[in-house]
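None of the figures in this text is laboratory data; all of them are computed from the coordinates on show. From a predicted model like this one, the values you see are computed outputs, not experimental measurements. Cβ atoms are built from the backbone, for glycine too; each structure is taken alone.
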Structure I
Amino acid sequence: MDNIIGIILAAGYSSRMGEFKMTRVLLNLPVIEHLIQNMYDTCNKILIVTGFQYEKLWYLEKKYQKVKLVFNQNYPKGMFTSVLAGLEYGNAKRYFITPGDYPAIRAITFRYLAAFNDDICLPAYKGKTGHPVLLSKRSRNELLKGQFYSLEQFIKRHPVKTVPVNDAGILMDIDNPSDFMKLEAFLRVRKNDHNDNRRYQLRENNSIHRNI
């Protein structure tokens, strides 16, 4: 296995959801655990960057050997502070970064992206880029120099390898209860039919929320 750290951003307030969405149960498993399990075999270590209601995620370290919680004391200042906190804590050749509310990203997508060695790698479904972001150590070191105000800004200023994938889950996050219900329906159908194209219409807003 290559030396890859997975960074899951889970410090936010979940204000539009009305409850802490990381631990809301989705098909018999908390939202964040879908993501942990799908990246688990591809990553040597998984860092969960916490903040708001961090105590609700303590159990993950006991349940998953590869998981380590990192508390971001600056989480009220936005998601990018969690990106930096995760990158600062971890030391690896490459880094997957994704918000914790993308439970539909397939395990095979992580494995497939890991085969690419570009400095910045993004998956794309039907021409739209999504999560996870895969960074090299060189990109990580540049980000930590403090010259950028968002991951999106950093990505826009550098060459990017875009990798087409057959995985609509790279675009599907959970902002509110309506998103949750649509994603739950999507995953129920996908259990029996792995062709994402047939269920893509379940998601009304199918573009990535680039706020990191």
Structure II
Amino acid sequence: MIVSIPVELPTGPVAVSGDWQRGANGVTAIVAHGAGAGMDHPFLIGFTAALHDQGFSTLRFNFPYVEQGRRMPGPASHAIVTWRAVADFARAQDADAPVWAIGKSYGGRMASMAVAEGMEVAGLVYLGYPLHAPGKPEKPRAEHLPSIGVPQLFIEGENDPFIQPVSQFEEVVATCQDATVVWIEGGGHTFEVKGLRRPASEIGSSLVTFVTEFLTR
């Protein structure tokens, strides 16, 4: 079901699109897109559909810059406010369901910042956490991660340029209070594997087993 979610940005009220699907197992998973694609990217559709097939209620959504037709994200503060609004919307649909925040790359990082600033969720799942821009490990985006108290699952491609060198990424994860890493052998930032051609929707759905095990552990 396509829904419109009101968001009170610092610059004024806006609305973002979402796709809400009620599940049967009493757990809600909110799924956010990466910086370069909106909620209808095949990777996200495949991932979210597979979650719903496992009984989860799902809500994938757009950030405001996508709704406005822009290609580059706006201020982080806008994404954080949006995450809070979307989480409130999800809780209004099922007040008893624990809410998990899941994000591809940028979407996951923005979720982590929202939780570090007080957004309440049961836990966080990162589909390729962008620790730094490719080739710029001297500028890590991790100062807020140690303050997060809820469980965190990092699903990471071994060859992802956003976490090289891997030793730096492992040092960051070690600072987290409750963090688990799942490595995708040979995977890049979008979990593509050299020599293995698969549709983006199939790649997204293939990650759901790791997520469901973590959410129901």
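Assuming -7500 is helix-only ellipticity at 222 nm (-39500 (n - 2.57) for each DSSP H run of 4 or more, over all residues; to 500) as calculated from a single structure, say which of I, II it is.
The correct label is I.
From I, II, which structure was distance in nm of label points 7 Å out along Cα→Cβ at positions 118 and 134 = 1.0 calculated on?
This figure was derived from I.
The value 3.0 for distance in nm of label points 7 Å out along Cα→Cβ at positions 54 and 190 was derived from one model only; which of I, II is it?
I
Match the computed value 2.5 of distance in nm of label points 7 Å out along Cα→Cβ at positions 78 and 182 to one of the structures I, II, and report its label.
It traces back to I.
Using mean count of other Cβ atoms within 10 Å over residues 62-69 as the calculated read-out, with 13.9 as its value, let me know the right label among I, II.
I
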